[in-house]
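So, here come the structures, one by one.
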Structure P
Amino acid sequence: MKKILLISVFIILVVLAWALPYIKELRHEGLTLEIAYYYFMGRPDHNFDPKDAAPQLDYSKESSWASLPIISDEADLIPAGEKGIDQLNSEVDVFFVHPTGYLKGEHWTDPLEKDSSTKENTKWMMANQASAFNGCCSIYAPHYRQASIYSYYDTDKVREEIHAFVYQDIKRAFEYFIQNYSNERPFIIASHSQGTHHSIKLLAEEIDSTNLYSRMVGAYIIGGEISKSWINDMSDIYICDGPKDLGCMVHWDTINVTHINKDMPRFKNNICVNPITWKNEGSLSSISDSKGAVYVTGNFAIDLIGDDAAKGEVFGPLEAPIKQYVQAQCKNGILFASDQTNTRFQGFGGSSGNYHGLDFALFYMDIRENAKLKVKTYLEINSN
């Protein structure tokens, strides 16, 4: 019995010795036992190899896009009482890069199965995020071989290797968009979370210091923690500091205001533009200036373990905006927003107070109206 106990202790120590280096490099603060369990029990059981990924998408095919003006899709949804634009005749486009919807551990990148909860998650993103821009613009949102959520719970080396591979899809989709869809029109870049990680690279490599910059109305690069050091490497792109600023980018990471006095050093040097005032840092916004939150439609599948079968989710319609709903303040690189405890939005923020899932919903109408204002300002300035 004693021998068995000693052997068991030895095995546990060996496992811990193997696991600790990974745990130390897990990128998300507030590592919980649940996340640790999913990481070690659910992550892919093999190293990433591009040869194992799904074939690259052909962006000349409509099926390679989650949203296009020429097809009916979830990005066409409009909040009750609001109006959209005729996307077939709009003067400005939006290139939208969606966040992570592939939460399974069978593969390191999305296998692009046709009928899957991952595809339904992408529809959720179109309905609840990309749709914010259909008041001003035509929406183009590519499917791509997105990185699995597990890439974020691995080492920097693993994550960077996978994301470098994934970025090539975004680059090819953008190139196809510019060459075949854009027709020299001005455009907006918009994204969230994983989409933001790819979009900052797109901005740096394909737009900043190029002829395309003059056509960029602005960039809504939301969620995903962008350091101020990134903007220092840009020649043209800068941080917006007003609602009509053009050729600039906005970014925020939303946290429950009840955490405003907690020390969160990981955010300290990050960019934060308040989506109510559109100021870079600054004081608490007025509740009267909140143009409206929009509650989400449909369910986002968050099953980390199990098959990826579609669940038959239906999206729409979008509810009417809840006006004058939220206050927000940028402080130490974080956007602190009104506490959503005991509200319908409560389920999108856990005990950590992280409102990453509410980066769009709480400020949906603020984003929508600001995009319209930026487009109007750009077209007036460039009317001659």
Structure Q
Amino acid sequence: MLTEQGCRDRRKRLWDVLPAECDWVLIADPRHVLYFANFLVNPISFSTSERGLLLLERSGKATLIAENFTRRTATSEPFVDDEVGSAADEKWYDHKHSVGNRDHALFDLLVSVGDRMKGRGLVEAEWLPAMAADRLGLGADALSGDVGSVVRQLRRQKHDDEVVLLELCMRACEAGHARALEVVAEGVSELDVYREIQSAAIAEAGCPAVVYGDFRPVNAEIPKRGGLPTTEKLKAGDMLIIDYSVVLSGYRSDFTNTIAVGEMSAEQDEIFSVCEGAMAAGESIFKAGAAAKDVYAAASSVMVEAGFAPLAHHAGHGLGLGHPESPILVPESEDTLLAGDVVTLEPGMYVEGVGGVRIEHNYLITESGYRRLSNHRIALR
């Protein structure tokens, strides 16, 4: 999980970039409530679609606003100075009385701290319903600041506690990939492979986790496709592209391997080798200050020089609380890599009459280069 010091440091970074006259800010995006306060509704719970709000004050005070049934399904203890919603006279559900509209209960709690939202403040308006803003009597000034974009930019440069959490996701994801290499075989269904991957990942994580991604085979007739697994059984000549994430406490891994079913052809082996070369070329560009489009160009040029089409999708993307997020490694990207970015590098080739390959690692960008965070074995067999 995130640490208290990390949450306080992130709140300080936010105040450092907000206007000096801003006295308070209301955080409404659930990812950002997690980012600043370590509060996340467990995605595998009866409150999975609910959320809390976070009021930050220039004084440094942080207040979590969440009705009591949402609060009890948190993945871990939040790092805040005050909480509103769990006191006896504030409870939405007390096991005695009928309940009202759950969203209204959250907004009632927000109104109850309205006296703290005096002076000039800002609201993460993308995530706050107009009804709540009206009840608070917020003016246009509070709703005009693009707080969400400010926070998304801050999110790019990961703090140490975020990297630790991401590495836990990586270890679980690696365990799933290792299991896939053991079980992929002709006659095994896509869903069976997914179940084995999911089981291995959760066992490594030591807690429930969300496992999502692409688990579909390609082949000479269908060189590119993706999606969730089906009951379709693998057959000789298939190339199973396994590109998935393990999500723990809101953060995620995202890396890929392609596994050949049965004997692989010389052409399949060739495009796999070209993808490996493209990955190495992209890695050679990685460091703070590098242009995202240059990473794409380096990876794509290896494919072109080998006589194939340019890379048909992004060469990679940012990773953390979202997927994908900035920077995006594409030909016309305006992004520049920052120290602290966590990014993927995922060259892929999809050739009619041959099949498809995609491989991927995850990296932490540093001032002088990178540190690779994922360590799964990339191999066709």
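Coordinate-derived values only; no laboratory data. Note that the structure is predicted; figures quoted are calculated from it, not measured. Cβ atoms are built from the backbone, for glycine too; each structure is taken alone.
Here are a few things to note about the model shown:
- Of the structures P, Q, the one that 24.1 was derived from, the read-out being mean count of other Cβ atoms within 10 Å over residues 146-153: P
- Looking across P, Q, the calculation of distance in nm of label points 7 Å out along Cα→Cβ at positions 66 and 306 that yields 4.7 traces back to Q.
- Computing relative contact order in percent (Cα under 8 Å, 6 or more apart) across structures P, Q gives 19 for structure P.
- With percent of Cα pairs over 24 Å apart, for residues 114-209 alone derived as 55, matching label from P, Q: Q
- Identity of the structure behind -8500 (criterion: helix-only ellipticity at 222 nm (-39500 (n - 2.57) for each DSSP H run of 4 or more, over all residues; to 500), calculated), options P, Q: P
- Source structure (of P, Q) for Rg and Dmax of the Cα atoms in Å, computed value 21.1, 88: P
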